[in-house]
Structure 1
Amino acid sequence: MKLRAKRTILIGFAFLSISAFWQMYDSIIPLILKYTFNLKETPVGAIMAIDNVLALFLLPVFGVWSDRCNTRIGKRAPFIYIGTILSAGLLLLLHVQNRPGNLIPFIIVLFVLLLSMSFYRSPAVALMPDLTPPPLRSKGNAVINLMGAVGFIYALVMIKIFGGKAEECPSYLPLFLTISGLMLISILILAFFINENKLAKLVRSECAEAGISMDPVEEKSEDGQAAGRLSAPVRRSLVFLLCSVAFWYIAYNAVTTAFSRYATEMWSIGSDYADCLLIASVAAVISYLPIGIISGKLGRKKVILAGVVIMALSYAALFFYTTYHVTAVLFFLLIGIGWAAINVNSLPMVVDMCSAGDIGRFTGYYYTFSMAAQVITPIASGALLQYVSYRTLFPYSVCFMILAFITMSFVKHGDTKPLAKASLLEHFDAGD
């Protein structure tokens, strides 16, 4: 059995558009709040946490809802189509409200936009595990994250072209148009090429022929019931894994949310800050597929721990840059590789602890912890930036990466490996 690369790439367009949106959101919305509406760092951090507060409660709800949904176009597709169309339109409406003295209408539109994004994020992420055999999910997630990185890169390039100088409060309409356009094109591709119900039946049939279960719950509970219930050891592993997810998102999101302001205030560079993030995204793109292969040989947990160490050391090194130097991009390159190692493997580890009928719910758990982290971190790191120093940003991230390493060390389940290959070359063989 081998990964269907073409199919996985097409599924990945949903994640590509989501990633492009959030890269733009994390980079531009803080600048609008700071320079258009003249807000301080702490209220900027609080507003940036709204999406995470919403996600904390809504993503599990929409994940479970999509698990139970049954339509002629699939259980995830209705959420993806409706949410994307609404979000693309609301992003353009947000531009209309982006002018001084218009903070309240801006926040209202932003709130509704974030609701629409929450509506389809869990279903979009759950689509790949739904349509991929469990042993191939790390490879599949590598492809999905590669597509997400393409979305990141697209957004960063558009920011560099249309972002302008934040201090001059430029019009972001061209930038918003490019992101909305990408979102709409992505769902058109998904609608034309991915028949969710047909593919779900095909994957189950392929798994049955290969003797593979789509419900890879690793251990039965003490009363012998596996489906829908976790044994105590698996449950402990899940808790430690979800805590790890929270810790590395606290670390990572602190930097992605604040870096545009950090680069402006500490390094005195304008929209060129996007170059550093672009380097990290390119490194991730190059790394995803090799990391998917390496994970199959070494195991998901070891690769995640290596990624955590790489990121912690890179954040520590960047602390010593009091002004911008070109060598800083080397550490952003390493951050991209480390984040790829984490992203390729963490979600497959979570969903491999559940039954096929619960993938949306467990995807919701994953996002509950990642979003809870991102509720905390913009406020906490923003307060440190405002009341202590911008220099606290990277040490803050290092501390939480260390905590992630500790909790991840206690995870004992979800480390399912892809099927063994007959030769090294076969690792690169992917069907249509």
Structure 2
Amino acid sequence: MKIPCALTIAGSDSGGGAGIQADIKTFSALGVHGLCVVTAVTAQNTRGVYATFELPPEFVTRQLDTLMRDFEVKWAKTGMLSNAGVIRAVEAGTKRYKLRLVVDPVMVAATGAPLMREDALETLTKLLACAELVTPNIPEAERLAGFKIRSKADMRRAARAISKLGPRAVLVKGGHLKGRDVVDVLYAGGKFKEFKSPRVTSQPTHGTGCSFASAITAELAKGAGLHEAISNAKEFIEGAIEGRLRVGKGVMPVNQMAALFLSAEKGRALEEVWRAAQLLTEDSKFAKLLPEVGSNVAMALPGGEKTSDVVGFSGRIVKVGDRARLTGFPKLGGSEHVANLVLTAMRHDHRIRAGMNIRFSKKILRACKKLGLGVSGFDRGREPRGVKTMVWGTERAIKKAGKVPRVIFDRGAPGKEAMIRLLGSSPTEVAKLALRVARSVD
């Protein structure tokens, strides 16, 4: 299978959050084969950059020449170019191989450490003349434009000023300005275009700029136009920030694999919920556990916070004659009731990912206790107005038990059917538990 290649010319981040590590992960996540020319090696983690070793310009050139003898590369992006010699080597290589260049003018790390020598700025401005696109954040744009940026109007002025240095397009990123939304301003062909997205977090993140620029580069390498590439890259980086990794003790790095992990987890949840339903409907004994309203089985995605993050059935498992029959199909947001049960339990114990509801009876409750399952309940008669039953009730049952029990029940209320709920790490585990309960009922 032939896929496009993209090249990153940048520094190495030993913490894996930014630099060539972030670029290669981004390229891979977006279906592009990543190549790299290392300009510097850093000793850094999520707390800061503690040492830097700059590679000689001659070795930077040697890396580039070696790659270009073998790979077909049209698009490249730059990151950390720490000194004038390295920048000149990159400029010469860009011209020699007619690379289409995205320049991320990295000057300072997210932790505040300088990544470019002061005397290299003038040389960097000359590299911009080779660029198809330059992607400065607000502090970087201020350095390149020569004035402070405090508004969107200032961003436009800065983009126009930077364009006079020679790049075909300038994208000034607005993440450092306050506001509910993040607005990036593109200046290309004498025209402005804004790209707006909701602010995911107000906390600093590590690797955002590297990943965004490399995402644009990957999209361009695949043949996208500039506007499409930026839009796709913004969507990608939003997901990467949203799924940022809780690793280290400092600034959290973005997660370039977030979308891939989410897609895989959605597929797994859909398959698991379907498999659980097959186990239940194929066993005749399960029918005795079905409540009047029917049963649903649900599984939450990792880190799920809302019912749309939970896979459940669009219909229910219902009793037809003496057998259980499935109506509907598994989908995200398929069950509000069981979804709220699972989400609430998961906030207290991350191992809990799945749940289902079954009929309440004293015999069934005794069977649960006989199996040694942790059991706790809540009184629907005391339910306050305006609350979500399964959020409030699950919280009450957990508080009463001192931990997340495997079984949560209530005895109903006027107009509300009494119910037992089972919890577990997966839908198949919960389904197998339900079948054990069914076989234990007197």
Structure 3
Amino acid sequence: MADGCGCDRLAQTYLPVDEALRRGLALARPVDGTETLTLPQATGRVLARDCTSKIDLPAFDNSAMDGYAIRLADLDAQGDPAVFALPLAGRVAAGDTGDLAAPAGSALRILTGAPVPDGFDAVLMQEDCDVTQDTIRFKRRPRPGQHIRRAGEDLPAGAPLLKRGQEIGPREVAALAASGHGHVTVFRKLKVALFSTGSELRQPGEPLAPGQIYNSNRYMLAALLEKPWIDLVDIGPVEDNPDRLRQVLREACETSDLVVTTGGVSVGDEDHMPRVFADIGGTLDVMKVAMKPGKPIMFGCRGSALYVGLPGNPVSAFVTWQVIGAQMMRRCAGLPDIPLATEQAVMAEPLTRHAGRTEFRPVQIEGRAADGKPRLRLMAASYSGRLALLAQADGLAIIPADADALPDGHPLSFLRF
């Protein structure tokens, strides 16, 4: 981590996006507290320990079909007839014990999920059988184990089930329940403090005086931070007063794991956050990133708190959060690092621009290329403050930093919303 936060930091060389993300992830320390919750309480949370299956899955041999359980040895006594015939000796359904006795040379009616009694080694689908006067008739000899789900074939008892760091969604909670876990240990919630800087900010619904704007960043970031594993404190707007900013930022760092702000991170007269963060003992690691939008972003540490300062322009704040901030937040919460979920697309028009920064450009999908990839129509070239344009976009085209001209049909990575 770099030392201090003097004005020389403002003149640092722009960092490539990948390097800025690497540094950000290096600062992000996973929470260390845990709690044990019931499955309903744990849904949406992050596993703090590896889980193994408590039982065999399935727990016993059971039928995969509605049909008839047979013993293949009983067919040997019939030789090789055109039609096999076996009398029915009983019925077994899901929930039965499976200890039904049946004499040699007989079959059992069996329903899906029912335990397969000892000695029975195949199940015939009911569609493959004719039933008359409590006797089944069928033409094809089944293979051993046909339509039987064997105990432990999904997962044997003691085998790994879920890994530490997995978010417990519907699929995971189903696996935990099926394997006998009534409680699981999860990481405590990540404590996140959020506030917006700017004396010009007003809340939606309030009247606007000349020079004032509505605080869109507050609601956008609050929505992005709405996670089951986050405990969010929304501080709201803070005026551009260094003393007030110092007080709020210090208190946020002392009570939170992660502090996220918007605005005040550039080099203007009212961009106080770099100096304010240094004044309260914070240490900055990154100040400028070679990305568009979002060049002015800052992050560092103060005590045990991680600080992420996003730009004030709303599209810039959105993009920098999605590309860098959200990845840092995931690591703090104990989740694994994952790359941006991009897909391949192609340009629907040529592009000329100044190379030097990786650009995350709002685009709309305009049909598909011959190979099925989406064709991307670039939206306005100037967009860092245009929220309406962002809301109308289908996603972001990722234009490499070294690209100054791209022809129609050129392949691009695409981050779909």
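Key figures for this structure:
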item: With relative contact order in percent (Cα under 8 Å, 6 or more apart) derived as 29, matching label from 1, 2, 3; result: 1
item: With distance in nm of label points 7 Å out along Cα→Cβ at positions 159 and 351 derived as 2.7, matching label from 1, 2, 3; result: 1
item: Source structure (of 1, 2, 3) for Kirkwood radius over Cα pairs in Å, computed value 24.7; result: 2
item: At a computed 3.1 (distance in nm of label points 7 Å out along Cα→Cβ at positions 103 and 247), which of 1, 2, 3; result: 2
item: Label whose coordinates, when distance in nm of label points 7 Å out along Cα→Cβ at positions 87 and 279 is calculated, return 9.7 (choices 1, 2, 3); result: 3
item: Of the structures 1, 2, 3, the one that 1.00 was derived from, the read-out being FRET efficiency 1/(1 + (r/R0)^6) of positions 31 and 71 (r between Cβ atoms, R0 = 41 Å, to 0.05); result: 2
item: Computed -5000 for helix-only ellipticity at 222 nm (-39500 (n - 2.57) for each DSSP H run of 4 or more, over all residues; to 500) - originating structure among 1, 2, 3; result: 3
item: Among 1, 2, 3, structure where distance in nm of label points 7 Å out along Cα→Cβ at positions 191 and 399 as derived comes to 4.3; result: 3
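Only the coordinates and a few stated rules stand behind these numbers; no lab work does. Predicted model only: the values in this text are computed from it and were never measured. Cβ atoms are built from the backbone, for glycine too; each structure is taken alone.
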